[in-house]
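Please go over the structures that come below.
Just so you know, all these numbers are worked out from the coordinates, no wet-lab data involved. Everything numeric here is computed off the predicted structure, so don't read it as measured data. Cβ atoms are built from the backbone, for glycine too; each structure is taken alone.
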Structure I
Amino acid sequence: MKIIVTGSLGNISKPLATELVQQGHNVTVISSQPDRRATIEALGATAAIGSVEDADFLAATFAGADAVYAMVPPTYRELDSRAYFQRIGRHYAQAIQQAGVQRVVQLSSWGAHRDHGTGGILGSHDVEEILAALPGLALTHLRPTSFFTNYYGFVGMIKGAGFMGANCAGNYRVALVHPSDIAAAAAEELTSPAAQASRTIRYVASDERTQDEVAQALGAAIGQPDLRWVTFTDEQMRANLIQNGLPPSTAADIVDIYASMSSGTLAEDYEQHKPALSKVKLEDFAQEFAAAFGSGR
């Protein structure tokens, strides 16, 4: 199969491209960074250097593809993340139609069933709807839960304050997922037959643990067994994020995500369609976290 992978050499796209190449597929990886070309080619894939902001480039790259993995690259430059997701979603839709692609696996998110109240996840909801409007497309929305790797964002807090926390209760059980497990699910979807004009949703989760358990496991791994999770108010969380240099709009998006997590609205559809948990567990990730923590990440 000829498969297009967006997302360059990110935490999901790199293991996804590697897996697909090992399976013998003809893989093209899209990257906006020319210096990634050699690394992409070393994986055994073809590098397509260009921007997802360029619908014509996407269409030319998608031409002849049997399947496309479509994700919106993260950005911290966009003050309106929802508008950014909508824009990239429209570029994907235009390119998919122009190239005649019939199979797409979109990286979405848990909580994308909601059109309000989930902050930075609202863009994923919008992209789902944009792609679902395309006629004749076999479309899978891949909805991973909260990324283990999000906890890397707490390294500075742990080193500076000696605790970790957010506007989410410590006893809240959160579904967590590792990027390698998302990549495995994406590879399975991309290479499995799908009916034309179909729309399916697949959740991906690796483990379910409370925030208190996360703090305990990460603390044990980094030699801080007393590490604890502290629950902030929404306003405390917002002020802390802004103080650390995030634009107010981005801070508001993050606060809303944690608030919807704490209230249960983020996970309400996931709870109705729980998948079998994947391979990587909290204790496995804790070792990765310890290595990153020690390296000064």
Structure II
Amino acid sequence: MITIFTIFKEHRHFGKQIFRLSKTELIKQYKGAAIGPFWAIIKPAFTLFVYWFAFTVGIKNLGIVDIQMPNGSVQHFDRFIFMLTGFIPWWFISESITHGAKAIRVNRQFVTKVKFPVSTILTYTSLSRVYIHFLLSAIMVGILGLYDCLFNTQFLSLYALQFFILCPIMFMFFLALTWTTAPMCAFSKDLESMITSVMSGIFWLTGVIYSSYDLPPTNMQHLLEFFMLINPINFFVNAYRKAFIYHEAFWVTHTSDPTGLGLNWELIIFVAEFLLVFFYGAHKYNKLRKTLPDVL
């Protein structure tokens, strides 16, 4: 518990600097590019288009996604809308993990030459990703609203307001994760490379382009369902879909409880993982932060 207070103490009196540096982080990332910040939209948009094209044109008859709802009915969703609502949180998570892992190493001047709390480096780096996430989420809401007007759908509802709960939780979870990964990557660049490589594989183990609730029956179905259940990224992907297209509360279970207790095991496991990441991350950060200047 003391280690948590140490991190909070480091953030005292640095609020304005954190917000200013988070903006500088974005400017620095797109500096020298002809279209500058527009890359923040173009890059994820093009990536999403490639996946959508592959699954709707390249692989035929996959333009519609059938989702089993809690009441037993089956709803049909356009593949693009289904992928869009899963891709928006995934992009934030992927960027937060990869950029957060190398945050200390690429900002070593704040560690070695300036008396600046190291944990705030991780905070403003993660915060810079939030700005892009808000922009992409606004575009997503605009697209859903356009679909509602053109095709008489009912995607947007009051459930969409859950975004303002999910976004801060997502920010805190992956910020706490960087308390572990960033100091370790400062010691070993191999770990940073491994994280970048693993993220592409994790994408396919997360229900971004398919529903983790409706996996096809195979010999490994139970094992796959278990991996989906313990994947915190999958929790946020499903939570965003509940908020924007399923019209459900993210804390309500979407599938039946095999134990018969009516519990949302997806949420229970996530809360346990959140506490583990939060407290272990704080412990790991406080253990390594004093040796960072010598390493860098």
Structure III
Amino acid sequence: MRAVHYTAAGAAAEVIELVEVADPVPAADEVLVRVAAVGLNPVDVKIRAAGSDFGPIEYSPLPGWDLAGEVVATGAAVTSLEVGDAVFGLARFPRAAHTLAELVAVPATDLARAPASWKVEQQGAAPLAVLTAWHAFEAAGLGRDATGQRVLVLGGAGGVGHLAIQVAKARGAHVVATASPAKHAVLAGLGADELVDYRDDDALAAIAPVDVVLSTVGDGVPPLGAVREGTAVITITAFPDGAVETLRAAGATGLERIMVAADGAALAEVAALADQDRLTVLVDAAFPLDEVVAAQERLETGRVTGKVVVTLP
């Protein structure tokens, strides 16, 4: 089968190649998936550029974690999935998974049946990003019925951010999101109740207090006016120096940096929301496997709305 391979650390055009490797064989608790689409995420380009482990995330010269595709074989112990099932998932994360390939062996518990209402590009794009939002809200204590609660999403137009808006809305929360004005209409269409230009200091300062903050941007810290006693502040990047102390002094609790993990059970809930027309995925661009270099370069521009996806025949 064909698979993407990194020859070394470096720029996409210099180190990415397509190679022939042996087909994987599923273990007893795994399924073999013929891959149709793979979402790219910031960690993909960061770990490629570094050429080594990225914190607890395992580096491999055979990359990829997101996937959507069709089950073509099952291990002896698998009873939850069958040959022919359309599935999506975040494979093995944070361990190496090798999903940027024509075939991949994946633990069955990392997968869920894919939403029938989504195109395959959306199925492949969603897992890491939507699970990040899902796990962030779990860490913040935002329950399935969050009616009356206010959520602030910093970076609402990104891969995680646009899904976080929808997950919070599906739980009944009032959602405030930051983004450039050019993206406000799109995010309003996804359910954001209030939209704020992230470059407008006065508008940021005017955000009323919220119950939960999810920061999806580097060094993203909520304006202190949005923080009150008991506000949970979750980041997927890192808190800048001194931010934790400042936020605690303002009353914030539950300050936490979270990292996503494979979670097929949560994706089954995501699929149900999708098929109820309560959750969608914005695909910024899709590239065939032969153009994986262009796909990674597109992601690295930092001007992506939604997700970049690699598709396979």
- Have a look at I, II, III and say which one yields 2.9 for distance in nm of label points 7 Å out along Cα→Cβ at positions 4 and 44, as calculated. II
- Note on the structure: Calculated from one of I, II, III, helix-only ellipticity at 222 nm (-39500 (n - 2.57) for each DSSP H run of 4 or more, over all residues; to 500) reads -7500, and the structure in question is III
- For FRET efficiency 1/(1 + (r/R0)^6) of positions 68 and 284 (r between Cβ atoms, R0 = 30 Å, to 0.05), structure among I, II, III ranking highest is III
- Message: Comparing distance in nm of label points 7 Å out along Cα→Cβ at positions 28 and 236 across I, II, III, which structure shows the greatest value?
- Response: I
- Task: Identify the structure, out of I, II, III, from whose coordinates distance in nm of label points 7 Å out along Cα→Cβ at positions 172 and 244 was calculated to give 1.6.
- Result: I
